[in-house]
Structures are given as structure tokens and as C-alpha cells.
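Structures given as C-alpha cells follow.
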Structure I
Amino acid sequence: MVLIFSNDTITTDGTEQDLFDITSDQHFATWLFTHNMQSGDTITIKVYVLDENAAVMRLYETQTVTGAQTDPAIFIPFIPTKQYKVSIQRTAGTDRSFNWMRIQSS
């Protein structure tokens with residue numbers, strides 16, 4: 001299996017924003033780096049996958065992260081799916097910049 005790495009940065013703005021929404025029959029994983037978070041900050045990370053029977057995206061997992069992080073790397077394990085979406089939303093505190101990396105099989 002060959003792995004493909006994609007990365008970028010996103011700045012929160014208080015709304016749910018997609019890090020990416022990708023359609024492809026592959027395995028996906030994600031790193032999200034939260035080193036910029038400070039006391040009083042809260043973000044929500046959501047992972048969605050495609051429900052082919054209903055042809056809609058379904059929420060798979062929600063993580064809430066609060067405050068300055070002593071372990072600032074979050075890993076979302078490999079998920080086999082046909083469509084994969086990860087979003088972030090600041091729910092408290094200040095808008096911050098977050099680096100992310102998506103890993104997918106080819």
C-alpha cells in the first residue's frame with residue numbers, strides 16, 4: 001500500500017469548517033495539531049463517513065478539546081470509506097490556526 005500525505009492550515013472562525021471533504025474509495029487517517037490552543041479555548045472536531053444506502057454523510061465521531069494542550073497532536077485512526085470529511089469548530093475562546101495532515105492509501 002502506498003500512502004499519500006496532504007497537509008494544510010485552517011483558522012477557526014466560530015462556524016463548523018471542513019478541513020476536507022474527499023470522495024474516494026480509500027483508507028483515510030488524520031493528524032490535527034493543537035499546539036496554538038490557550039486556556040479558555042475549546043474546539044470540536046467531527047468525522048463524517050458516507051452512508052451509501054441513504055447517500056448521505058453520517059457523523060462517525062465527535063471530539064471536544066479544551067485549553068492549552070500538553071499533548072498537541074491528535075490522531076484520527078485509519079477509516080476505510082468512500083467519502084471522508086473532517087471538520088473543526090471553535091466553540092469558546094479565540095480563533096486559532098491549526099495545522100493538519102491527511103494520510104490516505106492509494
Structure II
Amino acid sequence: MDRRIDWIMWQGGFAAALYVGIVEEVDWVHYALAAFICWTLISYASTLLNWIAPRRIEFPPVPQAAVMAFDLGVLASMFLAHWYWTAFAYAAACGCLALLHARTASKP
């Protein structure tokens with residue numbers, strides 16, 4: 001499968017889970033999303049600190065503007081739903097991913 005379609009499918013599933021957690025107010029989805037976001041943050045942070053990553057980190061094959069627009073939409077929806085700690089973890093994970101991307105782009 002094309003990496004762009006794979007990114008769209010993953011982000012679409014994440015957005016659907018976010019919708020179910022926020023709009024439909026299904027509590028267990030909120031906890032599952034928070035656990036997934038925290039796991040992603042730990043994965044990216046451990047890679048930044050030169051620890052062994054639990055999985056291979058791939059960068060999105062789509063334009064940065066599209067990634068940023070999606071991330072800002074996710075953060076806005078989390079803040080509006082009063083999921084402050086989850087939004088903070090998501091923003092930190094996005095920041096770690098940007099640092100990883102800059103680190104790998106600077107290597108020859």
C-alpha cells in the first residue's frame with residue numbers, strides 16, 4: 001500500500017476514535033487514546049535520548065502543511081473537550097517527531 005494512503009488510513013482511524021471519545025463520550029475510548037498518545041510520546045522521547053525505540057519511526061510522506069493542519073485540529077478538539085493532559089502529550093509527541101525528523105535530515 002502507498003505510504004500516503006497508509007498515513008491517511010491511520011489518521012482517519014485516529015480521527016474517528018477521537019470523534020467517538022469526544023462527541024459520543026465513550027469513556028474507554030478516551031483512556032485508550034490517552035494510552036496510545038503516551039506510548040507514542042515515550043517511543044519518540046526514548047529515540048531522542050538514544051535509547052532503543054520500541055518500534056521503527058517513520059515520517060509522514062505527506063506535506064508538512066497537511067500534517068500541521070491535522071495536528072492543530074486534533075489539539076483544538078482535545079482542548080475544547082478539556083483533555084488537557086492528553087493534548088499536552090500529543091503536542092509533545094509531535095514536537096519530538098519534528099526533532100527526530102530534523103535530526104535525520106541533517107545526517108548525511
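Just so you know, all these numbers are worked out from the coordinates, no wet-lab data involved. Source: prediction; values computed, not measured. Cβ atoms are built from the backbone, for glycine too; each structure is taken alone.
Worth a mention:
- Read-out helix-only ellipticity at 222 nm (-39500 (n - 2.57) for each DSSP H run of 4 or more, over all residues; to 500), computed value -26000, structure in I, II: II
- Here distance in nm of label points 7 Å out along Cα→Cβ at positions 6 and 94 is compared for structures I, II. The highest value is that of I.
- Test item: Kirkwood radius over Cα pairs in Å calculated as 14.7, pick one of I, II: II
- Look at relative contact order in percent (Cα under 8 Å, 6 or more apart) for each of I, II: the largest one is in I.
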